[in-house]
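Trainee: Below, each structure is written out as C-alpha cells.
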Structure 1
C-alpha cells in the first residue's frame with residue numbers, strides 16, 4: 001500500500017519507526033487510492049493488518065487520506081490469527097476473505113496457516129515464493145473480478161478451459177455487457 005520513497009530499503013525505516021519518520025520515509029504505491037475506492041464499493045469489509053504500530057499507521061492513513069476506506073486496523077502479532085479472530089467476531093467467513101501482502105513470512109504464511117487465501121504483491125525480495133501474485137494493490141480489483149469469473153465458470157461446468165478459452169469468454173462477456181449500455185446522447 002505504501003512503499004519507501006526513492007527506492008530505499010524498508011529496513012532503513014526500522015532505525016526510527018516513529019510516525020514522523022514514516023510520513024517522510026513512505027509514499028503511496030501507484031494506484032492504491034483508486035484500487036481502494038473500487039474495492040470499497042464491492043467489499044463488505046476492508047481491513048488493514050500491519051506490523052507497524054497504530055500511531056505509525058494512523059499518521060500514514062491521515063497523510064494519504066485513506067482512513068475512510070478501512071473498517072478495522074489490526075496491528076502486531078500473527079496476522080493469520082488476528083484476521084481469523086476478527087472474522088469470527090464479526091460473523092465473516094474465511095472462504096470469503098483474502099489477505100494481500102508482500103512479506104511471505106509475515107503476511108502470506110501465517111494467513112495461509114489460518115486457512116485464509118492470500119495474494120503476494122511482487123517485490124524484489126519475494127521472487128522465490130510460489131503464490132498468486134499481483135504487481136501492486138492497483139491490480140487487486142481486476143484480479144478479484146477475474147477470480148470471481150473463474151469461480152462462476154468452475155461452478156457452471158468445471159474448470160476445464162484453457163487460458164485462451166477463458167480469456168475469450170471473458171472478452172465475450174465484456175462485449176455483451178457493453179452492448180446493454182445505451183450510447184451517450186450529444
Structure 2
C-alpha cells in the first residue's frame with residue numbers, strides 16, 4: 001500500500017528546491033553581469049586601440065611618438081582598477097543574494113525542526129523529558145553557533161568591502177598623482 005509522505009517533509013523539500021532555484025538564479029544573474037562587463041570592456045579596448053593606433057600613425061617625430069605612447073598607457077591602471085572594482089562589486093552582490101537565500105533556508109529549516117521536535121515530544125512516553133530537553137539544548141547551541149558564524153562572516157565582508165574601497169581610492173589617487181607629475185615634465 002502506498003503511503004503519502006508527511007506534509008511537513010513535502011513542504012521542506014519544496015522549500016529546498018525553491019532555495020536551490022533562487023541560488024542558481026542569483027548565480028546566473030552574477031554571471032550575466034560579469035559577461036556584460038567583459039563585453040563592454042572588450043569593446044572599449046578595441047575602440048581605444050584603434051584610436052591609439054591612428055594617433056601613432058599620425059605622429060610626425062620621435063618625441064611626439066614617445067609622448068603619444070606614454071599618454072596612451074596612463075589610463076590603463078585606472079581602467080584596470082575600475083574593472084577590478086566592478087568585478088568585486090558583482091561578486092559581492094551575488095554573494096549577498098545567495099547569503100540571503102541560505103539564511104532564510106536555515107531559519108525556516110530550524111523553525112520546522114523545532115516544530116517537529118515539539119510534536120515528537122508530545123508523543124513520547126512519560127520520563128522522556130530529559131531527552132527532549134537535551135535535544136532542545138543542542139538545537140539552541142547550534143542556532144547560537146550559526147548566529148555567531150553568520151555575524152563574523154558579515155564583519156569579514158564589511159571589512160573586506162572597506163579595504164577594497166580604500167585600496168581602490170589609493171590606486172586612483174596614486175594614478176592621478178603620477179599623471180600630474182608626468183604632465184609637468
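Trainee: Looking at structures 1, 2, which one was distance in nm of label points 7 Å out along Cα→Cβ at positions 132 and 156 calculated from, given that it came out as 3.9?
Mentor: Structure 2 accounts for this read-out.
Trainee: When FRET efficiency 1/(1 + (r/R0)^6) of positions 44 and 124 (r between Cβ atoms, R0 = 41 Å, to 0.05) is calculated for each of the structures 1, 2, which structure yields the highest value?
Mentor: When FRET efficiency 1/(1 + (r/R0)^6) of positions 44 and 124 (r between Cβ atoms, R0 = 41 Å, to 0.05) is computed for each of 1, 2, structure 1 gives the biggest number.
Trainee: Name the one structure among 1, 2 that helix-only ellipticity at 222 nm (-39500 (n - 2.57) for each DSSP H run of 4 or more, over all residues; to 500) of -13500 was derived from.
Mentor: Clearly, the read-out refers to 1.
Trainee: In terms of distance in nm of label points 7 Å out along Cα→Cβ at positions 116 and 140, which of structures 1, 2 is highest?
Mentor: Largest one: structure 2.
Trainee: May I pose another question? For the read-out distance in nm of label points 7 Å out along Cα→Cβ at positions 52 and 84, a value of 2.7 was computed from one structure; give its label from 1, 2.
Mentor: The structure behind it is 1.
Trainee: If Rg and Dmax of the Cα atoms in Å is calculated from each of 1, 2, which structure is the one that comes out at 28.5, 99?
Mentor: 2
Trainee: Moving to a separate point now. Output the label of whichever structure in 1, 2 has the greatest value of relative contact order in percent (Cα under 8 Å, 6 or more apart).
Mentor: Largest one: structure 2.
No lab work stands behind these numbers, since they all come straight from the coordinates. In this text the structure is predicted, and so the values were computed from the model without any measurement. Cβ atoms are built from the backbone, for glycine too; each structure is taken alone.
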